[in-house]
Structure I
Amino acid sequence: MLGVFITWGTIFTLSGQSSNQQNIIEAGAVPKVFLQEGVSVPNDESAPSFTPDGKTVYLSDHNTICFSKMVNGKWTKPKPVSISGHWHDWDASLSPDGKQLVFVSNRPLEGMPQDSAQKKGHLWYSSHLSGENWSAPRHIGAPVNLDGFSAYAPSISNAGALCFCSRGRNGNKGMCGYYAKWLGDHYDKPKLLSLNGDKDIFDPYISPDERYIIFVSEKSIFISYRHGSDWLPGQKLSTQVNNGGSNGGPYVSPDGKMLYYSSSLVEGILMVPVSIPKTVH
């Protein structure tokens, strides 16, 4: 596990010398809608995830996973990936190296009737083959997926750890965030993330180096920094993004300079420049 890393801002907050608001949003920055070429108006897109070079984005659109490419300085009109379009698929998230795509789906498990959907959304993954080709999706087994419980909003770290949220599992009330460590050939039992007291946790995005988690609670976006083998209580982001709407799906670009998220106040995906503080020993 990582050593003890604490930002000065977090130290001051914990000692009561500053507010509980973490200003990672660049001063004066105003969120803008992220649109691709050929898309004339914002739509139902959400949950963007970029390849390491930032030139391809995967996103969800009406329960289908789509992708868009940067060509001649413009994003192409999104089109479905080869593995999506039949079942309800959403919340697609690329691994930091771009080799794995983890997503939520109601597609049937092996051994189930292949003409009927699951009642719950489980996490599945697919491996990148070449070009626009992906391997047949595979179900992530227990203890990540559990019978009778849905899992949502996966994100993956460099070490293969998986963050996600799920409601009412393991005796925990409400929507909770979880962290599952990758042990080389399977996932460890997911650990409950207590990032905002006993408040619900939605859409936990973990940074590639596991230095921080950005998540949604009480309709607002928070950031929590790594502290040893755990994470500190979350700090609410500024009113530049938490402006009265219901936010969701936070994601940080591969270069760490742009925050993407959804808001009930605006159709489509919003984007805003960020400057996430460097950590110190």
Structure II
Amino acid sequence: MSKKSSKEAAPSGSGKSSKSVRSALRLGVEVDYDRELARLQIELVKLQEWIRQKGLRVVVLFEGRDAAGKGGAIKRITEALNPRACRIAALAAPTEREQTQWYFQRYVAHLPAAGEMVLFDRSWYNRAGVEHVMGFCTDAQYHEFLQSCPEFERMLLRSGVILVKYWFSVSDEEQERRFQERMRTPTKRWKLSPMDLESRRRWADYSRAKDEMFAVTDTRHSPWFVVNSDDKKSARLNVIRHLLSLIPYGDLTPEPLELPALQKSHYVRPPLAEQTFIPEAYLPKLKQAKHKGHSD
């Protein structure tokens, strides 16, 4: 198996570059976050159309600690895309039946067909992380995963799948701040589970598990791309820009369509009284009357 120390050459976009660091733009100073996000999302639409028309199959894995910002990045990538062509796979805990299957089997069922991109919000790397640290798998299953995973990913690549793996890296101080925010905010409290809280107590165990996983699965043919996610907004932009750089694409955006006139002839609408409307607890905002220069 390829170790990190035996890589022949760093893939495009990996590692630190003095040129990229010098040309980095400061949010709120040289670049506006909302405008840059909107610009990059337009590029994602172009990429989606390229994937669809060229019949590509793209898999993007999002891994990292709890509250590292994976979900926010996935949301910004997908919110402007067609959900039929760009899907999110966020699998729940395996059922009793799935626990008896080949480990990768339930993930294979969510792989893309031609013209699709699938974003995995956590993936088969659960076995090297939470399952290993929390004791949900045996040592034999864990070591079997480390041996099988690189070959499984080589199989995907040989079949023509484009595989991209992101690891979101967050400091323990920033994770603590985000956990505290989730505990204070009712609309975010669902994001916290007893497992998330237990991960705080096992910080060092998760760190060792991540290092062991990288040593085996950060290979030349399928590298991990690490995302500094202490700042969510810059992390989102960096991930989107990097993803766009990995798949050469052209602008295949369809030409604007001409909207035809509505054809209403020979149609009589049934009485509104025959339909059941929901109660209107809120009414539209009053429109201001246009001034015509004088009033009566």
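Values in this text are rule-based calculations from the coordinates and carry no lab data. This is a predicted model, so every value here is computed, not measured. Cβ atoms are built from the backbone, for glycine too; each structure is taken alone.
Suppose distance in nm of label points 7 Å out along Cα→Cβ at positions 50 and 194 works out to 3.6; of I, II, which structure was it derived from?
Numbers: I: 3.6; II: 4.7.
Source structure for this number: I.
Here relative contact order in percent (Cα under 8 Å, 6 or more apart) has been calculated and equals 30, so which of I, II was it run on?
Values: I: 21; II: 30.
Traced to structure II.
Could you tell me which structure in I, II was used to calculate FRET efficiency 1/(1 + (r/R0)^6) of positions 66 and 170 (r between Cβ atoms, R0 = 35 Å, to 0.05) as 1.00?
Numbers: I: 0.60; II: 1.00.
Considering all the candidates, the number was obtained from II.
Any idea which of I, II comes out highest on Kirkwood radius over Cα pairs in Å?
When Kirkwood radius over Cα pairs in Å is computed for each of I, II, structure II gives the biggest number.
I have 6.5 for mean projected area of the Cα convex hull in nm², for residues 154-225 alone, calculated from one of the structures I, II. Which structure is it?
Details: I: 4.5; II: 6.5.
Clearly, the read-out refers to II.
From which structure (I, II) was helix-only ellipticity at 222 nm (-39500 (n - 2.57) for each DSSP H run of 4 or more, over all residues; to 500) calculated, if the value obtained is -500?
Working: I: -500; II: -12000.
It must be structure I, since only it matches.
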